[in-house]
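Colleague: Each in structure tokens, the structures are laid out below.
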Structure I
Amino acid sequence: MLDKLKSAFSNFINKTLTEKKLEDSIQDLKLLLLSNDVAMDTADEICQNLINSFKGEQIGRLSSTKNILFDTLEEIITDILTPDKEINLLTEIKKKNAENSPYVIVFLGVNGTGKTTTMAKIAHYLNKNKITSVAAAADTFRAGAIEQLSYHMSNVNIRVIKHEYKSDPASVCFDAIEHAKAKGINVVLIDTAGRQVTDKNLMIEMQKIVRVAQPDLIMFVGDSLAGNDALFQAKEFKKHVGIDANILTKLDADAKGGAALSISHETSKPIIFIGVGQDYDDLLPFDRDQFISNILDID
């Protein structure tokens, strides 16, 4: 996992220690970052911060150069992975429940990212923390979508509120929220359609869902293996609907790791969970420090 991104940073440090020109090493690093799914703007940010950090310094004359390079990279990447607002999901849910209202989460993401499975993983995670939930089947147009959600939610013992296919997705959300209020359920998990983000009708549909559901959290689910496609999806959803937090799926199979850096940088929103397998327990809170340790190979 993340081996290629780790290799990119390791190569940069080793090259810098043997080269006289830091600029040459940084240019090579930029190319390596781009080849490992780091977006252009994010790669530019990393490289420009490196240049600014060592402006006027002669690398060969620095004491403990390797440690300084590691520390500088760690600081730059930490800044990129630090969102404008941290979110503790369990704490936020309990705050909203204290007002006698369910906490509402809308999940965004294109088909194939693992969005529906991730919703079941979230429901399972909440259940383990003694938080009840109900799911809303608001993808009412894709054939099999309701059955897929029902299958996964049945496996984790969560009820699904659903209407007929081609019904209004927003009305499904409304009914699920009213059901949660009536039954004292803590959280409403809203599944949504996953057509391509260039589909204007999809964005109009998402905007209506958000107006009706008034969600406490809009969660983007991205496939880390999709690389820059995942970033494009996140940017489009952020532009037209809004994003409060991110989940990256399939990170266990991602040798590159650039999508995590790019999505965090481009959305300025936290990655709060990562998917690391197919089982319902294979959802982990995103550990920023561990991620940085992995890609910089810090013990």
Structure II
Amino acid sequence: MSAILFSSPGNPVPEDHKAGYFTGCDGRQIRYAIFRSTGQNAKGTIVLLQGRNECIEKYFETIKNFTDAGFWVATFDWRGQGGSERILRNTKRGFVRFFRHFEDDLKIFIEQVVLPDTRFPFYAIAHSMGGLILLSASPNIANRIDRIVLLAPFIGTHLSGLKLVVTKFLLGFLNAFGFGSFPVLRRRQSVETRLNILTSDEKRFVRNDKIFQSYPEFETGVPSIRWLHLMFNAMRRVNKQQHLERITIPTIIISGSHDGIVPIDAIEDLSTKFRAGQLIPLDGARHELMSEVDIYREPAIAATIAFFTKPEDD
């Protein structure tokens, strides 16, 4: 039997796991994995949802943190990235036909994998794009997930004013006229620029890059016009007061003040309208909190574990 999960330098596969594929909402094959806790009595299962251009392998260290704390972890690669089936012939381009396909895949994963194969109660932690998807889907999964942690959810960008208006208009125009699968034009970022945007931990940054160097088929390149157009539509929807009021699942949002992807102002604005949500800001932290230096990463891990731990589990 061929391997489904893969190790890379400094990034071993956690022990005691089950991995495979489930069928997504339109027949796409979605790669998933379940990791069992190291203790005999599980505190529950954490559904871990990734950001854009990520894969299960990138979260091995974080998964071990949670399994060592007594939780099972269930996770999967979003359609079009990681080890899941790609949508376009150009497998390196970030693309999705409909935003609801992300939500439908999440529901299928919970119903067909998490419910029958893991341990109650169920919690969810989601990073960046995964946070946006989870925020959008949350009103419909309140009977499945007990608590949520959002890590730098992708609910805004550093674009503002006229530039933001023009960008949204052009994306909508190009998508409507059949250019949705074309790549978003942008300058190629240097390694130093990517590091400064994503994390202050060079060691973890290099470790993550080695995953894609070892397994280039897992990497997703430049996003498509349609992908970004759909993301902006979803951002507008989840930032509305009426949508946030429909979310009843207790939620904490953890975000860094130096996030190069999602501005802290956007996170703060959403949190003021989000009755079920509470913001935990990390002064100085950047976008990838689970790949940050320990001074930021450890408080985020500790807050998540404490939030997901019931008093009788202490």
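Colleague: Quick check on the output: -10500 is helix-only ellipticity at 222 nm (-39500 (n - 2.57) for each DSSP H run of 4 or more, over all residues; to 500), derived from one of I, II. Which one produced it?
Modeller: Checking each candidate, the match is II.
Colleague: State the single structure among I, II that was used to calculate distance in nm of label points 7 Å out along Cα→Cβ at positions 259 and 275, giving 2.4.
Modeller: Computing distance in nm of label points 7 Å out along Cα→Cβ at positions 259 and 275 on every structure in I, II gives 2.4 only for II.
Colleague: When Cα extents along the principal axes in Å is computed for each of I, II, which one produces 69, 37, 30?
Modeller: Source structure for this number: I.
Colleague: Starting from the value 16.6: which structure in I, II was mean count of other Cβ atoms within 10 Å over residues 123-130 calculated from?
Modeller: Structure I accounts for this read-out.
Colleague: For relative contact order in percent (Cα under 8 Å, 6 or more apart), the calculated result is 26, so let me know which of I, II that is.
Modeller: I
Colleague: Additional query: When distance in nm of label points 7 Å out along Cα→Cβ at positions 171 and 203 is calculated for each of the structures I, II, which structure yields the highest value?
Modeller: Comparing I, II, the top value of distance in nm of label points 7 Å out along Cα→Cβ at positions 171 and 203 belongs to II.
Colleague: Which one of I, II has mean count of other Cβ atoms within 10 Å over residues 43-50, as calculated from the coordinates, equal to 18.2?
Modeller: That value comes from structure I.
Every number here is computed from the coordinates shown, using simple stated rules; none is lab data. The structure presented is a predicted model; accordingly, all values stated were derived computationally and were not measured. Cβ atoms are built from the backbone, for glycine too; each structure is taken alone.
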